[in-house]
Structure P
Amino acid sequence: LLSQAVQAYREALTVRTREALPRDWAATQNNLGIVLREQGIRTQGEAGTQLLSQAVQAYREALTVRTREALPRDWAATQNNLGIVLSDQGIRTQGEAGTQLLSQAVQAYRDVLEIDSDNEQSYQAAAILYHEFLFAFHDALTVHQQWLQRHSDDLSARASFAEAHFTTGRFAEAEQQLAALMTHNDLEPGTRVGLQGIRIANWLALHEIYQARIIGEELLALLDKLPADFEPGWHFSGAKYYVNQEPQLAAQREVLLDLLTALEEKDAVQRRRVLESVMERIKAMQSNLH
């Protein structure tokens, strides 16, 4: 069906030409890009890569008519679509080439936010790419800050903003934000678990071992109350990269990485086993201080 849709759009472009019907032509190019992208993500290997490249080309063609000046809403929609497919390409591509594609994707999203500052999809995508893939933590912090200026009640954004304070070494500020977030009764369980994990890591970074132990005990008690099939759903790629790279965390690195990895674990038994081991090691750290 997708192949038929691609063929139909290509045939439509022979009638809806850029010269005769520029806006219709651009809309068709945009729709062609959507279908090519869908084909591409469903197709493995080089064939999938080629389809994604064709989707990028279709979007870029559409943007020659859907300009920011003439058609800002259409331009923003196509820019967002371009960001999506560039992200797909970047995640598939290794090395510097992949990084370049992800950087282009995040720029597409930020361009959208310049004229549509309430576009939640573009905000979330830009923030995730910066923090979890490009490890550009200061840029992630800026994106969150700009979003929260207009959406201060967005708890998910506030949670990610707090994590970005941790990954930019703003440990004291991170704890202030994390503590405030934990007072919200309507936090999703997965978010609450993730935030507690960041709090433990943050207290360890501050060399406050006792506080880390207290939060760890609260985390284990929280997990005890959740269903056996609970999956945290929080990914710590960015935080783990930061822990690996930050010299001042060298002494705590192993326990921090085990903590964050455990909180990504889907198997409840394995997650519990590793977390209990982490807590024993934190207790040992505390004992060594006396």
Structure Q
Amino acid sequence: MSKVWFVTGSSRGIGRAWAGAALERGDHVVASARNPEDVADLVERFGDHAVAVALDVTDHDAVLAAIHAARDRFGRLDVVVNNAGFGLDCVIENLDEAQARASMETNFFGALWVSQAAAQVMRPQGSGLIVQMSTQGGHMAHAGLGLYHSAKWALEGLTESLHHELAPFGVQTVLIEPGAIVTDWFGSSLMHGESDDVYEDILATRWGSFDPADMPMPRTVVDAAMQAVFGENPPQRLLLTNQAYDQVTTICRERLEGWAQWEHLARSIEAPDQPEARQ
């Protein structure tokens, strides 16, 4: 039986890859983008299996209306891919308030509104899958990308809570956490602030030995993600790419070692023995 999808940020990159992969499976896809003309070619290629929808994910009411309309059109909604977002490159000291708020509005609040709308549809129907496009940056952070990382760390926490809320009703959630991919994230999808010159050396060396030639194509990442999310026992979190797996697992080991180093202090904090001390 074919599935019904709703994909945000479908115009390019990883969102386009999700929409294309689902359509090639024979599924129905509501492909949303700020400009629906950017996904018109999907409608031309796949006919009534593809529906192009104009959507700004920061518009709460519009998000609710679009996802409920998708359910009403097809009678159900099986998969929602939360993908819309962009980067903001600026050190925290120099962040512009308007840019900072715009970043969080799309990267976090947009994802929140889409997740909320998906829950409203999927919980009553007793089934569904919410795919959150996170990143290895939901576990770590680079200089200059504080707002982007903040949004992804928030998305990770939001999705874990969402899992506990929706799993009892048969709705699954999964966080896809890839490393760098061949998209325009480093190009037109990256907003730039004005970082002071004193940070120049720090920003110039923040990527370490990363080689852009090692970045996989979006469709490669999506095909791997589909194997996991539609297989038995889909994970709550899925690291994808060598870069993501190596860096995140290394950071997790370092955190465990750091916590262990201070375990004695953590365990030295005890509840007071006397009842009156609790008052």
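Values in this text are rule-based calculations from the coordinates and carry no lab data. The shown structure was predicted, so the numbers you read here are calculated from the model rather than taken from an experiment.
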Just checking, which of P, Q has the largest value of relative contact order in percent (Cα under 8 Å, 6 or more apart)? Q
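So Cα Rg over 2.2 N^0.38 Å, computed for just one structure, reads 1.19; which one of P, Q is that? Present the calculation step by step, with values, prior to reporting the outcome.
On the way: P: 1.19; Q: 1.10.
Corresponding structure: P.
With helix-only ellipticity at 222 nm (-39500 (n - 2.57) for each DSSP H run of 4 or more, over all residues; to 500) coming out at -24500, pick the structure among P, Q it was computed from. Intermediate results must be reported in sequence, preceding the final value.
Numbers: P: -24500; Q: -13000.
Derived from the structure labelled P.
Which structure, out of P, Q, was Cα extents along the principal axes in Å, for residues 113-160 alone calculated from, if the result is 24, 23, 15?
On the way: P: 24, 23, 15; Q: 43, 16, 13.
Working through the options, I get structure P.
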